[in-house]
Structure I
Amino acid sequence: MPLYEFEGKRPTVDPTAFIAPTATLIGDVRVEAGASVWYGAVLRADLAPIIIRERANVQDNAVIHVPENVPVEIGPGSTIAHAVVFHGATLGAESIVGNGSTVLDMAKIGSGTMIAAHSLVPPGAEIPDGVLAAGAPAQVKKSIEGTPAELWVKVNPSYYAELAQRHRKGITEIH
């Protein structure tokens with residue numbers, strides 16, 4: 001896995017985390033226990049820390065970056081889905097940012113929330129706990145309770161934690 005030190009800051013990865021061999025971690029990236037960073041993801045913490053909390057997952061081809069002095073925190077059990085751009089924002093526990101979404105500087109997304117695929121969360125937006133938000137700009141559509149999105153939010157952390165362990169043990173590079 002490509003890990004790079006930048007200006008004396010280097011990634012720290014819990015030994016139980018899964019980092020795909022094609023993921024790239026640069027600078028002050030901190031990956032906690034049971035978390036996963038998937039194929040092609042780039043986490044560049046050259047200007048502030050990026051913290052991936054316990055059992056969170058950053059899926060394939062996602063990009064996480066930070067503006068100067070604005071850390072990123074991905075809450076425990078949360079998902080940054082495929083091809084998401086997440087820049088200088090915060091994601092609460094057990095939330096999902098759907099495929100192809102963009103989340104911009106200083107946005108705050110609550111716990112147990114889903115940002116629908118291909119949404120744009122603008123700078124400084126605050127999305128509360130327990131809702132489904134969608135659109136460009138993303139707006140709260142309804143409570144997540146009782147919706148299919150609620151099932152995804154509840155199932156995703158354990159599903160990806162287990163799948164990450166399977167990948168840790170089961171992938172083999174073919175030469």
Structure II
Amino acid sequence: MPSPFLYFVGGGLSQAELSSACLDGHLIELGEGYIPADMTDSVALRAASLADLLGETLAATHESAAWVWGRLEEPPARHRVQRAVERRLHHVVSRRLVYRDPLIDADDVCEIAGVRVSTPVRTLVDLARSTEASSHELVRAWGRAAPDDAERAQEWFEQHRGIPRKRLARALLADLRTT
């Protein structure tokens with residue numbers, strides 16, 4: 001069930017009305033939606049704000065999942081997603097998404113407010129495997145703030161074989177223990 005505190009364009013209010021409410025200080029943007037200005041955002045609200053964009057077939061991953069988990073202040077401009085259902089998706093999902101087709105393992109996904117999101121450990125693993133410097137900065141900040149997550153990410157690699165860029169990721173995560 002969607003949050004009664006989350007407003008979307010087309011959900012009874014137009015973009016102009018929602019923008020006006022923001023200008024008046026009544027609402028603030030949160031992901032793909034808007035919440036009352038005096039409300040504190042939460043993991044559940046961040047996830048729920050992605051419900052229409054992700055539907056029932058996709059899971060938020062990488063920076064998008066990091067944003068949902070509260071590890072990024074602002075959501076990414078294009079959300080990173082991965083297929084979370086057995087059947088293949090044969091259509092362009094949205095220009096707002098960076099889509100990866102491989103099925104994400106059910107053990108690496110949790111459901112928050114009806115939205116699938118990669119677990120904190122899987123999110124950290126994916127970010128550590130990335131070739132982008134900004135992802136590595138995020139991994140370092142996350143690892144300093146939550147060393148247990150970094151340790152569990154190392155354990156995840158021990159349980160999975162044939163993962164691309166595994167050596168790079170493990171070195172990055174190991175480096176967190178020495179700093």
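Throughout, read-outs are computed from the coordinates displayed, never taken from laboratory work. Keep in mind that what you see is a predicted model, and the values were worked out from it rather than measured. Cβ atoms are built from the backbone, for glycine too; each structure is taken alone.
When helix-only ellipticity at 222 nm (-39500 (n - 2.57) for each DSSP H run of 4 or more, over all residues; to 500) is computed across structures I, II, the figure -12000 traces back to II.
Can you spot which of I, II the value 23.0 was calculated from, given it is mean count of other Cβ atoms within 10 Å over residues 71-78? It must be structure I, since only it matches.
A value of 2.1 was computed for distance in nm of label points 7 Å out along Cα→Cβ at positions 135 and 159; which of I, II is the source structure? Only one of I, II returns 2.1 for distance in nm of label points 7 Å out along Cα→Cβ at positions 135 and 159, namely II.
Given a value of 2.9 for distance in nm of label points 7 Å out along Cα→Cβ at positions 87 and 111, calculated from one of I, II, which structure does it belong to? For distance in nm of label points 7 Å out along Cα→Cβ at positions 87 and 111, the value 2.9 is produced by structure I.
Thinking of I, II, which structure, once mean count of other Cβ atoms within 10 Å over residues 47-54 is computed, gives back 20.1?
Values: I: 20.1; II: 22.8.
Considering all the candidates, the number was obtained from I.
For which of the structures I, II does the calculation of relative contact order in percent (Cα under 8 Å, 6 or more apart) return 16? Could you put the intermediate results ahead of the total?
Working: I: 13; II: 16.
It must be structure II, since only it matches.
A value of 91 was computed for volume of the Cα convex hull per residue in Å³, for residues 103-166 alone; which of I, II is the source structure?
I
Structures I, II were shown, and Cα extents along the principal axes in Å at 50, 40, 26 was computed from II.
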